[in-house]
Structures are given as C-alpha cells and as structure tokens.
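Listed after this line are the structures, all set down as structure tokens.
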Structure 1
Amino acid sequence: MVNKAQGFGLSLITRIAGSDVLDQLKLRKFLEKSLYQGSKISFQTLSKTQKVFKADAHISKQRLPNQHKSLFDLSLSEEQQMTCDAMDQFASEVLYPLAAQADNEEKFPASLWQHITDLGLNYYALPESLGGVATEKNILSNILIAEHLAKGDFSLTAGLLSTFSVINAITQWGSETIQSTYLPSFAHDTEIKATFAIQEATPAFNPLKLKTKAIFNHGNGQYFIDGEKTLVILGETADLFLVNAEMNGLPEVFVVKRDSTITAKKSPAMGLKATETVTLQFNHTPAERLGDDDFNYQAFLDLGNLMWCAMAVGTCEAVKAYCIDYANQRTAFGEPISHRQSVAFMIADMAIEIDAMRMLILNAASLAEAGQNFHREAYLARLLCAEKSMKIGTDGVQILGGHGFTKEHPVERWYRDLRATAILHSGLHA
C-alpha cells in the first residue's frame, strides 16, 4: 500500500515537473532540492571473523536466476533508483573530497574501507541466502552502481569495486566447491580484500592469448600457476586473486590465495594512481579452478569490460558537469565563455556521446541479464567508450584551457584515468 502511494506521488510530481507553472512561480529549484533529499539506503553490518576461508558443507551451489523483464527496459525499479541515489550521494560526499589527495599520494584512502562497510556495497553482490541482497542476476544494477560511483572518482571506484566484482564473478561462475569456500567468508568478514590479475605486460595485450601458464599436478590433484600480471588493482594488499592463465592451450580463470610464492612490485601508471597498481609474479603458485563446464571465459571478460565502460560514463558525466559550471562562470570579452558556439557545441557533443555510450552499455547489460548472447553488444560498447571517453577527457581539458593542465582542477585527473578504459581488459566484473 505504501509503495502504491509512493508511486502515485512520484507520478504526480513528474507531471507537475513537466509543467511551465513551476517556472512561472519560480518553484522549480525548490522542488528539485526536495526530490534530491528524498532517498537513502542502509545496511546492517555483519559481525567480523578471522580471515580464514573455510568450506561450508551446507552451502549448495549458487546461481542467480535470469531477470524476467523486457529486454532493454530503460525504466529503473524502485530499488535500482534508491541504489542510484545512494551511490550519487556517496560519490559526492565521500569519494570526490578524497580523490585529489589520493591521486597525489598514489594511495587508496584507508578510511574508505569503513565507508564501504557502512554502505554495504559487497552485500549487493552476495546472494540473499548468504546475507546479501541479490535474489537474481543484477547485472544492470551493478552497471548502475559503477556509473554513479564513478561520478565521484574513477580510480577510487575501481578500488571500491574490486572485491565487489570478485564476489560477482564467484557467484556467477564459481563451482560449488569454490562458492562454498569463499562466499560465506566474504559474508562474514568485511575486511577480506580481493582483486583481479588479468592484464599482462605485452604490446596490444590479447586476453585470449596468455603468457601466464597453469598446469595440473595429477599426483596431488592441485593446479599451479606461473607468470606475471601487471596493473593489478590493490594487488599488494589483496587476500585473494582471480587470475587468468592458459591451460592446455585455452584460457581459464583460477582462484589464488596470497602466499609466499607471490611477489609484488609497484607499477605506477599514468592514471589509476589511487588504486596502487602493482605487478605480480606467480612462482608455481597453488590455485583452484574457478568454474565448471558452464564457465564462459568470453562472457567473463565482457562483463568486466562493461564495468569499465560504466565507470567511464560516470566520470564523463562529472567532466561534463564541471565544464558546464566552469564555462558559465568563466568570462572572456565581457561574457561567459559558454556563450561561444565553439564551447557550447563541444559540451553538447559530450552530452550526445555520453548518452550513446550509456545506451550501448545498457543494451549489452540487458541481454546479459536475460541470459542471452551479448558479446557483440559488449564489444561495440567497449569500442565506443574507449574512443569517446578519451575524447571527452581531452575536450574537458581543452575547455578549461591553461587551467585544465593544472592540478588545481580535477579534469586533468579525469583525463588520465579515462584513458584506462581503452587499455584494461576485465579486471572488474558485473
């Protein structure tokens, strides 16, 4: 009954918002401010345990059912809208104020870990049977989370989503043994950190042709991995890794716990400085195969790429909003530079390209959520986002002129981070 009343009220407000009466009475800003304060979300924090991964024999294999709704349905559910509102608020109030210092110090802020717990981010990925909130595949919701968090900062969002994405991947692809061992541990210990080791330091890296190798020892029934991975997000502090390696001529993904056979070396990059990227060396490291026969390596990569694309869209939204504000305030020859067609058209192009990127991403995510083949759509989304996100980052610097080249404004940081969209393969997971 309450939901129906809320729905009727929102419908009424929407009709009012479309009326010219608000502008005549000068009430539009008041209404928008009221709506902005409208929605919040909270989660009860689960109790902490030691960082020990123990198999639970009572956990059956988890597979979230496909969503049953029309493909490419652009209307958000009430829960999705609440999630977007919560992530927007978190991005503006927590991530954005921390971003500049984190980038300068090349350090992921320690305070963010408690914020993640308070936000309950990882519980969005965990199945409901393990204390999470996921009752079915929520690929679209995960994409929305990535986009709205990235409005605060691209790098910090990548770090925030590393463990979240590993949980998604294990829930989506993990065998019953893997799920029963690791998912309960994530549910009960919020301090466990996990990440992906996907990228290799080769020109034009192809995730289908890997230098990292995996072998199976028939004597003890154990997998072992040898090789090197680069640009591993938060790789120096992670407790668990998802590593792709070639086995019997085909790429596979393995679960690897940190041990003494893994060495880490800092590998700072042009962007993503706050994610503390490192190069990892695996030296005959024990591993466990992630999936069973239903594992789809290409879909695994595609879902990761969609997350990077979603983050790019969120950061591009931040660039556009900042440029609009700057162009309206910056004056030249007695008027705001936003009055110049060259500037106005550049910002208009940003809006067009952002909408185009978002449409391709949502289309691919909708197909994936419905259990249909989405490789073509994900590939097209990645191509467009790789090109247009870098263009928007470049245009953002250009609109600010000399100011865009300095660290006084965040556009130079966004420019550097957005270039990762075209470089990194997977490393996250929807």
Structure 2
Amino acid sequence: MSLSEKRILLVIGGGIAAYKALDLIRRLKERGAAVRCVMTAAAQQFVTPLAAGALSADQVFTELFDRQAEHDVGHIRLAREADLVVVAPATADLMAKLANGLANDLASAILLATETPVLMAPAMNPRMWAHPATRRNRERLAADGVAFVGPGRGEMAEAGEAGEGRMAEPLEIAAAVERCLGAADRPLAGRRAIVTSGPTHEPIDPVRYVANRSSGRQGHAIAAALAGLGAEVVLVSGPVALADPPGVTVVHVESARQMRDAVEAALPADAGIFVAAVADWRPETHAAEKMKKTPDGAPPALAMVENPDILATVGHHAQRPRLVVGFAAETQNLLENAAAKLARKGADLIVANDVSHDSGIGPGGVMGGARNRVRLVSADGVEDWPEMDKQAVAERLARLVAERLA
C-alpha cells in the first residue's frame, strides 16, 4: 500500500476520539502521505496543535480569521491543495454544519469550499449517533458524495456507555483513505477467509464458567487486516469486549462446540486463521441452578471432558482451506510444542506466542495486552518476528496469507 505524493488534509473535530487522530497522522505518513492538519476549537480541548504539528511536520491551522494564514484566502487554498479531506473525528456538529451548508469556523468553511473528495470518520455518543437529525445528516452527506468509515460498536468514554458511535481505528481509516484515493492494494480480492478470535466460555452452572485470559485483540486485528486486503472474512468470535471489525461478517459464540459448528458452517474458504484460545476441556455436565456451598465446605466434584479440536478438525477436513494457520500459546518449550502442533493438526503454519510471565512483553502480557512477539513455525523452519503491536502483527500476517495464496 502506498500514498506516496498524496496530500491529506486532516480535519480534527472536538471529541475524545481526537487522541486517535494523532495515531492516524502517523499511519498516513507511514504510507508516504503528506498530512496537513486543521483543528477546531473544541479539538484543542483534547489534543494540542503542538502535538499534531510535531507528528505531521507541518503547520497546524486553527483560525478562520488568521492574518498570516488568510492573506491569500487561506481556507480556500487549504480546500483546494489536498487530494482528500479526512474528518476524524467527525462530530455530530461538523456533520450537521456540512449537511446544512454552515461555515462559521475554519473547518466548516474548508468543508463547504472544497471540491476535493471528503471522508468522514464519525465519533459520538450512541444516542447522538442514533438521533433522527444525525441520521438525516448522514444520509444527506452520503447523497452529496461524502464517504464514511465507521462508526463501530463498543465501550464509550463515558462510564457505563456502550453502543454504536466509536470512531474507526486509525488503521481502518488509513485503509479507507487508500480506497478513496485508489491506492489500496487488494491482493485478497475474491478470496474468502475464516478467522477465530477470543476465548470460549464453558458453563459450570448459570453463573460460572471455565475460560482463559484471551482478549481477542489479535484475532480481531487479523480479521480487519484481511478485509483491508480485499478478502471476504467470516470472524467467529468468542465473548470479547471489542467492537466488531468493519467490513467483516461476525458470528458470536460462547462455547468451543458452538465455535466449531460456526467454523464448519463457514466452509469452504481459501484460508483459515485460528487465533481463538479455545478451552481444551469443559465440565462434563453443567448444573441447571447455581451450585451452592455444602455444609462441610467441600468443593463439588467437577468432572471434565475434552472439547473438540477446531484446528485439527479443519486441518483434516474434506473442505480444508488451501492455507490453514494455527496459533500456539505456550509457557514453556515454545518451538517444540509448536512444531508438534503443526504436524499433529494438519496446519501449514503455526504462529507461536510465549505467554509466560517472563516473556518480556509489556503491560498485560500477550494475553490481554496490546503487544505481541511471535515466531512462525512451518515445514520450512522458524521465522522470528520482533515485538510489535498486535495491529502490526495482523498486517504482516495478512500480507503473508496473501503471498501464500498467490
């Protein structure tokens, strides 16, 4: 993917998601784009022009009536010098202004004056996003040719608030920018991939279950990265506190058996990437009512049985995908266990993670944290990848999937 020589005008609106705009600047510049920023007065309450300017390596524009910037009608020049105008976060206020032709500050004046394509990444409280006025404005803007990315679903900044309204992640917005500018590289177009993600919950009784510490971050990031390369992606997700990735078909499950059934229902596919930390065992039976303590305090007997092995099932399936990738989370003998898993389960590649306490990964560790360090085990040997954030791991793995399928 490349945005070399592309000029992006980034309008940063006033919302808590403005902090993500700083990462978006970095993601766009990584792809070769020149980024110039405009910040509303409200945006400056969340992030500073100094931060945006340092990351973009350019002047940040904030005022409509700026003697220095407006000596040559600066807002008109800004509106015309970009290849794409990106609004992130696009607040309800900015959407309403453009939909109704209002221009009382620099950002709205630029949006009204530009003939350049506009991409908006909405971000707001779920009730604001669901309000009929916001819906009308979005429909009006889409009819006028404005492109949108997001919003997604998930936890909001306000305590206890959740729903649709989260701004798309910077990598998602960068991929949308590439699509808008025709710069997107889509080597997986026409391909179908199945990804599993997160933990499984195996019920003991109506309130208790057996589970693990998986957050689902890596699996969800891989699903989004594959979709960004053009694949049709089915994500089978266990219980996670993450928004569904955009552009991905998500099947929500609880138990290992439900996950196996959903995976088999999604076949055939070109690739299967099995990231989920599936519980190896489940209680043989689960109580219909909450299990109570006994008078003598003895714990109840908990007989366990083995869960279905989803990776092995698909690795030896009559509809086996051309490429089968498994994950191995180990606390010891990482490479030996991964190599044994590769042979035993019929996989083409095992992505091995050291999840021990002394793995050296930052806060939260691999399971539950934001970073990862993997070793790829295949019939060709072992390939070490450096520590990186999980989104970067996902992008690199998605590229590898595209190369293998080519």
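In table form, for the structure just shown:
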item	result
Structure from which 0.90 was derived, FRET efficiency 1/(1 + (r/R0)^6) of positions 76 and 324 (r between Cβ atoms, R0 = 35 Å, to 0.05), options 1, 2	1
Given 0.20 for FRET efficiency 1/(1 + (r/R0)^6) of positions 108 and 244 (r between Cβ atoms, R0 = 25 Å, to 0.05), calculated: source structure among 1, 2	2
Identity of the structure behind -15500 (criterion: helix-only ellipticity at 222 nm (-39500 (n - 2.57) for each DSSP H run of 4 or more, over all residues; to 500), calculated), options 1, 2	1
Among 1, 2, structure where volume of the Cα convex hull per residue in Å³ as derived comes to 172	2
Which entry (1, 2) yields the derived value 18 for relative contact order in percent (Cα under 8 Å, 6 or more apart)	1
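Every number in this text was worked out from the coordinates using simple rules, so none of it is lab data. These numbers come from a predicted model, not from an experiment. Cβ atoms are built from the backbone, for glycine too; each structure is taken alone.
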